[in-house]
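Participant: Each structure below is given as structure tokens.
A short reminder: the numbers here are calculations on the coordinates, not readings from a lab. What you are looking at is a predicted structure, and each value in this text was computed from that prediction instead of being measured. Cβ atoms are built from the backbone, for glycine too; each structure is taken alone.
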Structure I
Amino acid sequence: MAIADWLMIIAVLVGPIIAVQLTRYLDNLKERKERKLAIFKVLMATRAYNVSWTHVEALNRIDLEFDHNNKKEKAVIAAWKEYLDILSNSSISPEQWGMKRIDLMVELLHKMSRVLDYDFDKTHIKNSFYSPMAHGAIEDEQVALRRGLLEVLEGKRQIPISFSNIESSEK
């Protein structure tokens, strides 16, 4: 057999293996990007509701999905750490905390958008979302109801009870 014949046999045997490995590699890359994209989409969709469960879960997945060794993704992780630091900082006034939190969240989302090839500027990220006033009112009412119920259960508050239209038993 000639060298060309041996090369043909090797190509026939090794070709499918290489094709499968290449396909798996490309699928893994796609899956990693999809997981990062899912985090970004949740954070963008819930940026007006920063205490929602899905928002918090997406934030906590950043360390898992973004690569510390990739230069662009390392910037996302650094922005996340800075944002996380302000979230647990109670030493500044609530007004300053709120403004700083928003600025750092915008910075985080902007860095993520760059990594994921979205062209969002910081102004768009900060201002382009819809949050009905009714949602805020409902959330405030739920907080008030929970606090009131806890105060009753803890014995700090009583439930006022009044009776009306009671027929007298004396006739």
Structure II
Amino acid sequence: MIPFRTTPDQVLKLATIVLEMEKAGVDRSFIYDADELARKDQGVFDLMALWVDAGSDQAERDEIIADIQESIDDYADAPPVPLKKPYIRYDQLEDVAQRVMAEKAKLRQIVDKHGGVSAVAQKSGIPQPSLSRMLNSPSVPRRSTLYKIAEALDLSETEIAMEWTR
């Protein structure tokens, strides 16, 4: 994250954006987290301004909300010290993607059993576009996302954990 310090004008702009998000029905805890991070991160500040600029284009606003949520999750998941990332060889990527999607298919069954993506998104506080994107892409979900789902559905983390989220 690039160091960023909001000016008084930017703080006022954030306040206006926050009020508009609340008026549009965006989850309050999401708004709080986004506002807090936007005061420290230029990218999140810019995304919040883009959300306002999107006006009545709900699809665009949903995508921006999903991007802001990813930034919030990245910030929350950031380790205090750099960790050595595991290396996956190029010829192993397809196998890993298939294994991830197989695990996500199991998770999707659990989500569907609990009312579907919209219901679980509402219960967990995860924006619906973010949850949908997570379930439909071969990327490894964040541990914090899986914990939010487990907590919302009153499941143990082991019931929805994937081999890569230890």
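Participant: Computing Kirkwood radius over Cα pairs in Å for each of I, II, which one ends up highest?
Facilitator: If we compare Kirkwood radius over Cα pairs in Å over I, II, the biggest value is for I.
Participant: For which of the structures I, II does the calculation of distance in nm of label points 7 Å out along Cα→Cβ at positions 21 and 77 return 1.9?
Facilitator: Source structure: II.
Participant: Follow-up. Can you tell which of I, II yields -21000 when helix-only ellipticity at 222 nm (-39500 (n - 2.57) for each DSSP H run of 4 or more, over all residues; to 500) is derived from it?
Facilitator: II
Participant: Once distance in nm of label points 7 Å out along Cα→Cβ at positions 5 and 133 is calculated for all of I, II, which comes out largest?
Facilitator: I
Participant: When distance in nm of label points 7 Å out along Cα→Cβ at positions 13 and 45 is compared over structures I, II, which one is greatest?
Facilitator: I
Participant: From I, II, which structure was FRET efficiency 1/(1 + (r/R0)^6) of positions 93 and 149 (r between Cβ atoms, R0 = 30 Å, to 0.05) = 0.75 calculated on?
Facilitator: Traced to structure II.
Participant: Of the structures labelled I, II, which one yields 17.9 when mean count of other Cβ atoms within 10 Å over residues 141-148 is computed from its coordinates?
Facilitator: II
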